[in-house]
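The next part holds the structures, each set out as structure tokens.
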Structure I
Amino acid sequence: MKKIRLGLIGCGVVGGGVIRLLRDRGDEIASCVGADIEVVKIAVRDLARKRPDILNDSMLTADPFEIVNSNEVDIVVEVMGGEEPALALALKAVEHKKHIVTANKYLLALHGEKVFRAVEENNVEIGYEAAVAGAVPIISSLKGSLAGNRINSIHGIVNGTANYILSRMTAEGGAFD
């Protein structure tokens with residue numbers, strides 16, 4: 001079976017969740033995509049921090065550019081958040097013809113146009129469902145099975161935090177501040 005090699009940038013809550021998902025359901029996912037998925041490199045901020053036993057320490061690096069420049073990585077999964085160096089890493093990965101996956105709402109809100117243009121120019125894919133609608137698979141639905149429909153608008157809450165704030169404002173009559 002074909003193998004897809006992931007480089008993971010960030011190993012906090014989201015990155016750790018990616019690793020656990022691949023560990024616990026890797027066979028199911030491989031069956032669905034027709035390829036084994038292997039995490040080959042993980043960039044973290046602090047190499048000294050104790051990591052779950054699911055990680056092999058030799059996979060860790062403190063330099064995320066090591067991942068985007070590596071010939072051993074097919075897809076870069078960016079879950080570190082923030083603007084920089086996330087933008088530079090995403091653009092460098094795309095320049096190296098690597099597909100990218102991101103859960104980074106901030107990056108896409110500020111630089112989505114630039115990132116999507118680079119993705120198109122380099123003929124690679126970007127997965128960003130995790131950054132939209134609480135990871136509800138709306139993007140793939142809109143691009144695929146709903147593509148023939150005329151959708152005039154979509155309504156929803158931006159994210160869980162906004163939902164909490166707006167619910168409290170409504171229930172308690174509080175101000176946004």
Structure II
Amino acid sequence: MTKFYSDLSFSTMVKIGTVSGLVGGFAIFLSIFMIDFGLNAGQGTFYKVVGLPLGISGTPAILAGMILHMLTAALVGAIFGICSGLHQKLRVFSLGRGIISGIITGLVVFFAFFIPISSILMIPTIQSSDVSIGDTSRVLANTNLIMFGALELHVVCGIAMGGFFAIAVQHEYKKQKIPQVSM
């Protein structure tokens with residue numbers, strides 16, 4: 001299995017990781033809007049709250065939040081791709097290992113980044129916001145439910161990212177190993 005990774009370039013691993021992160025980000029994209037709907041908080045509330053600390057409000061805040069969320073997913077995927085090639089124990093060479101690695105990555109991102117960012121930046125932004133983001137009292141009253149839902153979504157994102165990464169790495173490796181016939 002060691003030869004497997006040595007045949008794939010660093011840039012290939014970064015590219016596969018970046019696309020895998022985007023796949024994971026898109027996998028939870030609609031769920032985020034469904035959470036807004038379920039809380040009766042107004043569509044795009046999550047993304048709007050991401051955009052508010054930047055001094056943006058309304059639809060531009062939603063768009064900025066969506067873009068930042070997907071850029072973050074791409075960055076997490078790129079780092080996932082880099083890390084998977086750093087050591088033999090981190091290598092993703094099967095679908096099962098990709099899914100497990102993705103779940104672990106999703107949990108790390110949740111606990112190391114999502115919780116601190118939510119606690120330090122997002123919740124205070126909602127509490128002090130004079131900009132309408134929907135029913136703020138409903139959002140704040142359901143913070144624990146939102147956190148649990150976010151934990152689940154980070155796991156789902158990790159599953160999609162890790163699974164896609166494993167499949168893409170296998171495909172790339174096989175593609176490079178197929179003899180090219182010149183005519």
Structure III
Amino acid sequence: MRSGLGTDILTKHALGDLLLKVDKSIVLDADALNIISEEKSLKDLIPKNSILTPHTKEFERLFGLTKNSKEMFELQLEMSIKYHLNIVLKGAFSRVTTPDGQSYINTTGNPGMATAGSGDVLTGIISGLLAQKYSPKEAAILGVYIHGLAGDKALQYQSVESMMASDIISHLGAAFKALEI
């Protein structure tokens with residue numbers, strides 16, 4: 001059994017139909033990004049201001065190989081502007097680039113977050129913020145920060161080696177609370 005959406009032909013058609021019909025910003029991750037990397041014409045159908053959350057390999061499949069992190073960052077910014085997207089490039093010091101040509105480097109998070117399901121937690125946080133009427137740019141930037149902050153809070157009780165995605169979820173309340181003014 002396989003987790004995730006999958007990339008079979010019916011799923012590809014369903015994603016294509018969704019992209020044709022949706023008129024609001026959406027969050028795309030994992031198999032949706034894998035499908036788009038296989039069906040390049042779908043990139044043009046992604047609603048403006050949507051949020052893509054690829055890790056490095058997904059980004060390369062979507063937009064092409066680069067020689068180093070500097071080139072990847074330049075390409076990320078270029079693709080954000082070209083396709084009018086917010087792109088969250090996941091990893092140590094996740095980077096967010098926006099359609100208006102701005103970029104943000106996240107300073108929260110730790111190596112323990114490189115665990116199965118952590119990216120799904122991030123996608124959920126960003127989607128939740130978007131549903132609460134934060135702008136796509138705000139949802140992406142704030143989502144990445146809160147995700148990392150929850151991971152940092154979890155690390156106070158876990159080790160890098162033992163951290164799981166559920167530990168990040170368990171510390172979301174503390175992360176949000178830390179942002180209260």
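Readers should treat all values here as calculations from the given coordinates under stated rules, not as data from a laboratory. Since the structure is predicted, the reported quantities are computational estimates derived from the model, not experimental observations. Cβ atoms are built from the backbone, for glycine too; each structure is taken alone.
Of structures I, II, III, which gives -15500 when helix-only ellipticity at 222 nm (-39500 (n - 2.57) for each DSSP H run of 4 or more, over all residues; to 500) is computed from the coordinates? Intermediate values should be presented prior to the final figure.
Numbers: I: -12500; II: -23500; III: -15500.
Source structure: III.
Upon calculation of semi-axes √(5λ) of the Cα gyration tensor in Å from the atomic coordinates, which of the structures I, II, III produces 29, 21, 18?
Working: I: 29, 21, 18; II: 37, 16, 13; III: 26, 18, 17.
Derived from the structure labelled I.
3.3 is what came out when distance in nm of label points 7 Å out along Cα→Cβ at positions 73 and 161 was calculated for one structure; which of I, II, III is it? Provide the component values of the computation, followed by the final result.
On the way: I: 2.5; II: 1.0; III: 3.3.
Here the read-out was taken from III.
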